[in-house]
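Undergrad: Heads up, there are several structures right after this.
Each value in this text was obtained by applying a stated rule to the coordinates, not by laboratory testing. These figures come from a predicted structure and were not determined experimentally. Cβ atoms are built from the backbone, for glycine too; each structure is taken alone.
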Structure I
Amino acid sequence: MVDRRRGTVRDLRRENRSALLRSLYFNQPRSRQELSEATGLSPASVSNVVRDLLDEGIVVEAGSVDSDGGRPRVLLEMNPEYGYVIGVDIGETRVRVELFDLAMAERAKADYRLNPREHDVSVVVDRILSGLNAVLADSGIESAAILGVGVGVPGIVEQGREVLVHGQTYGWDAVPLERLLRAGTDLPFSFENGAKTMGQAELWFGAGREARNAVVALVGSGVGASLISGGSPYRGATSSAGEWGHTTIVAGGRACRCGSAGCLEAYVGAEAILERFGRPMPGEDEESALAALISTAATSQLATAILDETAEYLGAGIANLINLFNPERIILGGWAGLLLGDRLLDAIRDSARRHSLRQPFAATSIQLGQLGPEGVALGAATLPVEHLLSGSSPR
């Protein structure tokens with residue numbers, strides 16, 4: 001017979017622990033009194049949880065501050081060296097692997113280029129495993145100290161008996177990515193769509209901080225979005241919410257890599273922009289080619305026209321997000337989104353204004369992401385941090 005009271009007490013302790021860890025992680029250092037005020041937990045409950053966290057080494061003391069007439073208050077903060085996390089970004093043009101401490105300070109990084117038109121699963125798995133070995137060797141950190149590896153993938157993540165990745169534009173159909181990776185390492189994995197991991201990074205550390213309802217738009221070779229509702233990512237019934245790039249912007253328009261026609265991605269994704277320009281650009285990859293096209297606009301009427309058209313379509317796509325979701329903030333990120341936004345943000349905003357309803361547009365800000373192209377890997381690394389903050393260590 002199950003002891004329900006024991007289960008309830010255990011659940012309450014886990015909830016208290018999670019509330020305290022989250023409060024401390026995002027606002028440190030803090031005293032016990034500040035944690036009590038922020039979480040609503042009693043001073044006795046805070047003291048009990050803090051004692052456990054100090055004993056486990058997750059939290060450390062970080063000096064003290066004077067109090068009003070009493071003893072100095074001891075400040076607490078997360079121990080950045082309690083454990084380490086790794087973020088993996090499976091992008092269109094590269095696989096990036098980064099290792100962080102719990103303060104999200106980068107300790108090591110490995111980058112491997114990919115052919116944007118070839119994404120063989122075995123090649124990607126080999127790059128990830130090579131990257132994991134490289135960051136562990138470069139940082140000198142033992143694999144036993146890794147709390148987990150988060151992986152941002154290009155497609156829909158099906159969480160079931162095993163993790164399956166559906167990446168239609170990659171040619172991936174129910175790829176058992178977790179099983180393939182576990183054949184080469186014992187490190188624990190978490191998986192999420194890359195746009196959603198970037199959204200979580202911006203929500204935790206970047207332009208989305210303190211936003212309750214926002215959209216983080218990722219524009220690279222392809223296009224995706226992370227929808228933030230009530231301060232948390234919205235995933236939908238099967239975790240496919242956010243496939244913004246495959247909403248129709250022109251009925252019967254340009255062919256899209258997904259097999260449909262007229263998708264937003266077929267007009268504002270980097271690959272589509274370069275195809276529409278129709279002339280070879282200098283550079284060894286899409287990123288340098290797009291940067292060259294943007295710089296060419298000063299002397300090329302065709303480049304100017306292509307970029308103007310891109311701003312128009314991107315603004316219209318953003319207007320659809322505004323009209324559908326009424327976000328307080330839209331954050332444009334991804335390597336191509338940042339390149340385009342640096343030059344075209346005013347034009348993008350103007351197009352969004354013309355295609356939006358007046359009231360929701362007036363309530364929305366449109367801004368660039370703050371974390372740069374590495375936001376996907378950083379966000380992926382927050383997946384194992386999320387497990388830690390849930391109240392129980394993954395060790």
Structure II
Amino acid sequence: MPWRSVSVTDQRREFVRLAGSGQVSVAELCRRFGISRDAGHRLLRRCRQDGNAGLQPRSSRPRTSPRQTSPAMEQRVLALRDTYPAWGGRKIARRLRDLGVIDVPAPSTVTEILRRHGRLDPTACQQHRPLQRFERAFPNELWQIDFKGHFALGRGRCHPLTVLDDHCRYALGLRACADETDGTVRHQLVRLFRRYGLPDMLLADNGSPWGTAGQGGARYTRLGVWLLQVGIELRHGRPRHPQTQGKDERFHRTLNCELLQHNRFADLAACQTAFDRWRRIYNEERPHEALGLDVPAVHYRPSPRCYPETPPAPVYEEGDVVRRVSRDGYVTLKGRTHKLSQAFAGHDVALRPSTADGMWIVFFSRFPVAQIDLRG
């Protein structure tokens with residue numbers, strides 16, 4: 001058996017003394033002491049070079065570590081972690097490369113540096129799991145929009161409105177709103193449409209003010225009708241399935257982790273200033289794992305579809321049955337009135353027969369918005 005740890009030095013001293021007597025070969029002594037020949041000869045060499053000091057236990061750690069991360073690099077890693085407290089090893093390593101730093105350690109090494117300096121929460125690390133992701137093929141095919149849960153300010157409350165591009169997670173809008181009304185949302189969307197152009201579709205949940213998706217089809221609000229007017233298809237997530245807007249939900253979690261839970265704001269203006277600063281970091285500095293650690297700004301392009309300051313009147317096909325929606329939200333077809341929605345009041349809609357006998361489809365502009373069943 002190898003040296004007994006309780007008396008390593010004494011055993012080594014005895015081994016050297018017996019080997020010096022010349023009565024027994026070194027190989028036999030090694031066998032009797034339960035050590036390898038290499039260990040025995042190494043001990044004799046150390047004793048010849050250093051005397052009794054060579055008998056003391058020595059660390060097996062190499063004297064030099066040429067690939068060890070330099071203290072200066074460790075300090076850069078820790079400084080970046082202080083700047084972005086929620087970032088892990090992969091994001092920090094990518095950000096260092098983006099800043100032009102030479103010889104950036106591997107992401108696993110950066111993670112180990114954070115762990116060694118107590119900058120990682122072991123419980124939080126275990127919660128990260130790879131997810132299956134779905135995304136649109138190009139920017140502006142789909143924007144996700146939602147309100148994050150409102151919170152108290154020094155004066156009043158903030159209702160954060162978030163708008164995210166589905167393809168590249170670019171944060172188009174992060175606005176500190178005083179409420180969640182139609183007028184507030186429309187005002188903020190106009191600002192975004194003027195800057196970034198129009199998306200093909202907008203995905204919202206089933207709350208106010210966007211409308212709902214029920215078994216009978218979408219129930220439109222005036223905001224939803226306005227979006228159709230300017231040429232944007234409005235879609236809703238499945239009721240009680242927030243996963244449909246998973247990217248925006250994940251954006252809310254990141255916003256809360258990196259900004260909201262560490263700060264308090266006096267009013268909406270102070271909150272918006274912080275939102276603007278953090279949104280720039282999110283879009284232009286923070287590497288995104290779903291993008292191969294690119295930043296969202298690398299992949300986003302504005303839409304070529306410009307916002308029409310005056311929404312165009314709908315144009316329908318020849319042969320369509322065109323009806324003006326009444327103030328109460330009704331249309332008339334073949335002598336019978338059918339409920340549509342008060343949100344369409346005063347607008348013209350087109351009624352077209354479907355392939356199913358007795359079924360008609362109601363169009364507003366180019367979008368199907370309802371069905372009429374004449375069979376009952």
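Undergrad: Who wins on FRET efficiency 1/(1 + (r/R0)^6) of positions 162 and 306 (r between Cβ atoms, R0 = 25 Å, to 0.05) among I, II, i.e. which is largest?
TA: Between I, II, the highest calculated value is found for II.
Undergrad: To test your reading of the models, identify which of I, II gives 26, 52, 20, 2 for P(r) over Cα pairs in 20 Å bins from 0, in percent when calculated.
TA: I
Undergrad: Of the structures labelled I, II, one was used to calculate distance in nm of label points 7 Å out along Cα→Cβ at positions 18 and 362, giving 10.2. Name it.
TA: Only structure II yields this read-out.
Undergrad: If you don't mind, there's one more thing I want to ask. Looking at structures I, II, which one was helix-only ellipticity at 222 nm (-39500 (n - 2.57) for each DSSP H run of 4 or more, over all residues; to 500) calculated from, given that it came out as -14000?
TA: I
Undergrad: Between I, II, which one scores greatest on relative contact order in percent (Cα under 8 Å, 6 or more apart)?
TA: When relative contact order in percent (Cα under 8 Å, 6 or more apart) is calculated for I, II, structure I comes out on top.
Undergrad: Comparing structures I, II by distance in nm of label points 7 Å out along Cα→Cβ at positions 258 and 282, which one has the largest value?
TA: I
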